[in-house]
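**Q** Below: a set of structures, written as structure tokens.
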Structure P
Amino acid sequence: MAIETTIPEGYMVNSQGYLVPVEQVKPIDIARNDLVLETVTTFGVMQRAMSEMKKRVMGDIDAFVEMSAEQYGVSLGGKKGNITLMSFDGIYKLQLQISEYITFDERLQVAKTLIDECIHEWSDGARSEIRALVNNAFQVDKEGKVSTSRILGLRRLNIDHAKWNQAMQAISDSIQTVGSKSYIRAYQRQGENNWKQITLDFAALEVE
């Protein structure tokens, strides 16, 4: 928790934390400080407003989906899935995307052992690419974590082998969902099949 300190009138705090009389600070340094503080304050206000907006829009979308489901006598409840909503004229659309964060439990090591046994049994050189894919998939990053996409990519390999299939089942069983994040995006149609995102990313905005 940050400790707020009161700066005496007529002083400014420098980057080392020392009080400096205002008359000893160059006018250009004061102007720069004012510009930065004013802009950062504006950013903070915008950030809080966008956070409240996201919360409200997500609530509105959830309420609409429930209302739509009630037309068929169904109550969805729980977490909603990925949804696309279109305006009546087809010019605008909203997309709600739910991205889940997953990890693997100890059964991933079981899968690795089974896969290693498969590779050991396959002696022909045509399997060298598969060995490279496997070794790459189980490499860990600086935090000791494996790549989720690479591990799951192994399940897309078309290999009909009992032990391999057992390994793929072990991977599936090892998946644990540890969280999720919701994304809301708005788009405007720019052509027949061309959609332009209405961005709220400050850095990506175009200045006219």
Structure Q
Amino acid sequence: MKNARYLVVEGPIGVGKTNLARKLAARLEGRTVLEETGENPFLKLFYSNRKKYGFQAQISFLLARYIQQTRLVHPDLFTSYLISDFLFGRGMIFARVSLEPEELVLYRRLMEQLDPRMPSPDLVVYLQASTGVLLDRINRFGRNFERDMDRIWLEELVDSYNSWFLRDRQYPVLVVNTDSVDFLGDEDSFEGLVEAIQAHSGGIHGFNPLPNKGLLI
């Protein structure tokens, strides 16, 4: 998308969205807006007891994302790229698999009040990976309290992500399978991804990284 200025890199825990957002910003001479996950006082508690601390953790994230994004200048005024590693609507993806039914209703009501005020991305780069690959990356690179994650819950989270971006999507999406690629170390695949982003024509497309830069479908 030649006129795209506000790009969001999204995907489940462990997929590598923050590192890719930083690299894209450097390549496209843009700036990053990264989620401040370390500021959430309930995050570590959430991983030890999702049922007890799920609502507190999700509300804390929701308010933090709202504050971060209200500081943004409207993307139409950008003269360079703005690249983020989180979508404001991410909270609903997690809420679907982390909250009790009554909590989800309340969370959805609050989300509906805040969402219309948020800037809309020109393109979401949705990074996918199989559950086994995600678990391996989390165990190798994640924070201590993220390791030994519940596989069933992670599978539910991946399903929730797929539902959000493949069926309920509200934005142009580029779906990227990351199972067998390291964009930080594979420059050919990374440049192929950049070309796929710039060539995106709207709607939903897929990008499969290959040795010859990749295939846009």
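**Q** For mean count of other Cβ atoms within 10 Å over residues 28-35, find whichever of P, Q sits highest and give me its label.
**A** Going through P, Q one by one, mean count of other Cβ atoms within 10 Å over residues 28-35 peaks for structure Q.
**Q** Next question. Assuming 2.6 is distance in nm of label points 7 Å out along Cα→Cβ at positions 12 and 100 as calculated from a single structure, say which of P, Q it is.
**A** Q
**Q** Quick check on the output: 21 is relative contact order in percent (Cα under 8 Å, 6 or more apart), derived from one of P, Q. Which one produced it?
**A** Going label by label, the one that fits is P.
**Q** Once FRET efficiency 1/(1 + (r/R0)^6) of positions 140 and 172 (r between Cβ atoms, R0 = 35 Å, to 0.05) is calculated for every structure in P, Q, which label goes with the largest value?
**A** P
**Q** Further question on the same structure: Thinking only about FRET efficiency 1/(1 + (r/R0)^6) of positions 60 and 156 (r between Cβ atoms, R0 = 30 Å, to 0.05), which of P, Q has the largest value?
**A** Q
**Q** Suppose mean count of other Cβ atoms within 10 Å over residues 84-91 works out to 23.0; of P, Q, which structure was it derived from?
**A** Working through the options, I get structure Q.
**Q** Out of P, Q, which one gives 47, 38, 29 for Cα extents along the principal axes in Å as computed from the coordinates?
**A** Q
**Q** Suppose you compute volume of the Cα convex hull per residue in Å³, for residues 44-115 alone for every structure in P, Q: which one lands on 214?
**A** Computed on structure P.
**Q** Looking at structures P, Q, which one was distance in nm of label points 7 Å out along Cα→Cβ at positions 148 and 188 calculated from, given that it came out as 3.3?
**A** The read-out comes from structure P.
**Q** Also, quick follow-up: For which of P, Q does distance in nm of label points 7 Å out along Cα→Cβ at positions 108 and 196, calculated from the coordinates, equal 4.2?
**A** Going through each structure in turn, the value belongs to P.
Every number here is computed from the coordinates shown, using simple stated rules; none is lab data. In this text the structure is predicted, and so the values were computed from the model without any measurement. Cβ atoms are built from the backbone, for glycine too; each structure is taken alone.
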